[in-house]
Structure 1
Amino acid sequence: MTGAELSLTPGVEAIRLFLHVLAAAIWVGGQFVMLGLVGTARGLGDEAPKKLARAFARLSWPAFAVLVITGFWNLAALNPHGHATTGWNMVMGIKFLLVILAGLGAWLHGRASTKGGTAAWGSIAGTASLLALLAGILLAG
């Protein structure tokens with residue numbers, strides 16, 4: 001084979017990446033699923049959206065923690081210090097801020113007392129999560 005050879009990902013690296021992608025699927029994908037369920041949940045009663053949100057929180061917050069932990073683990077495994085371009089470092093910094101904004105937005109969304117506040121913070125959390133996912137793809141490429 002000429003050029004770079006294809007190989008399988010070593011065990012620990014595969015586990016790290018698997019956990020990170022799984023947690024992202026739960027955190028980001030779950031937000032979109034919840035968005036799609038809100039209208040139907042409202043038709044089931046006033047408390048249904050809140051009950052679904054609490055159930056989702058039991059899955060999403062541990063996933064967020066796994067994302068943060070494996071994110072730092074990914075960064076340590078890459079060891080980009082001295083080898084990363086200015087652009088890579090900028091995207092990493094933006095991703096870091098987006099992750100903070102996503103977590104803060106989701107936390108405030110869960111504590112909002114008005115429909116407008118709930119919608120605004122949910123939108124911020126979802127958008128920041130989606131952009132953090134995009135930044136992660138850019139960093140991996």
Structure 2
Amino acid sequence: MPGSIVAEPTAELTYTISELAAEFGITARAIRFYEDKKMLEPERDGMNRVYRRRDRGRLRLILRGKRLGFSLSDIGEMLDLYDPDDLGREQLKVILEKSLLRLRVLEQQRQDVDEVIMELRDNCRQIKTLLAGPSSSQTPDP
């Protein structure tokens with residue numbers, strides 16, 4: 001109809017594997033690895049992979065999960081729980097549970113590392129004291 005404005009459907013933004021690899025600072029091989037694990041499911045246009053916004057978002061979450069120390073199994077479970085009908089509440093509950101557990105593990109590891117650091121500092125002080133004392137040639141045999 002002349003003079004009327006009809007909204008054209010907008011094409012969904014898509015990405016190539018090279019674009020995603022460059023954006024996230026990873027290799028295309030890493031992205032294909034996540035595909036092999038069924039964590040990403042791009043469409044195909046002939047031989048080319050076509051990634052949508054959903055794939056980009058999932059990749060961002062995969063990389064964040066890895067950085068936080070979650071296993072690929074845990075990350076996959078968390079991704080697969082997303083349900084837009086419940087606003088992702090079940091997914092959020094599982095993420096919270098796994099995050100609290102991960103936090104406890106990291107806090108324990110930090111405590112363990114702090115204890116080892118203190119012990120090493122003490123050992124170094126003792127060794128420096130021994131080295132600063134009389135030379136070993138003057139030290140009697142035990």
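Readers should treat all values here as calculations from the given coordinates under stated rules, not as data from a laboratory. Fair warning: this is a prediction, and the values are worked out from it, not measured in the lab. Cβ atoms are built from the backbone, for glycine too; each structure is taken alone.
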Quick check: 14.0 is what I get for Kirkwood radius over Cα pairs in Å, for residues 73-128 alone, calculated from one of 1, 2. Which structure matches?
2
Candidates 1, 2; volume of the Cα convex hull per residue in Å³ computed = 249; producing structure is 2
When distance in nm of label points 7 Å out along Cα→Cβ at positions 65 and 121 is computed for each of 1, 2, the largest belongs to:
2
Structure from which 25 was derived, relative contact order in percent (Cα under 8 Å, 6 or more apart), options 1, 2
1
Calculated from one of 1, 2, helix-only ellipticity at 222 nm (-39500 (n - 2.57) for each DSSP H run of 4 or more, over all residues; to 500) reads -27500, and the structure in question is 1
Work out which structure the value 0.90 belongs to, where FRET efficiency 1/(1 + (r/R0)^6) of positions 33 and 81 (r between Cβ atoms, R0 = 30 Å, to 0.05) was derived from one of 1, 2.
2
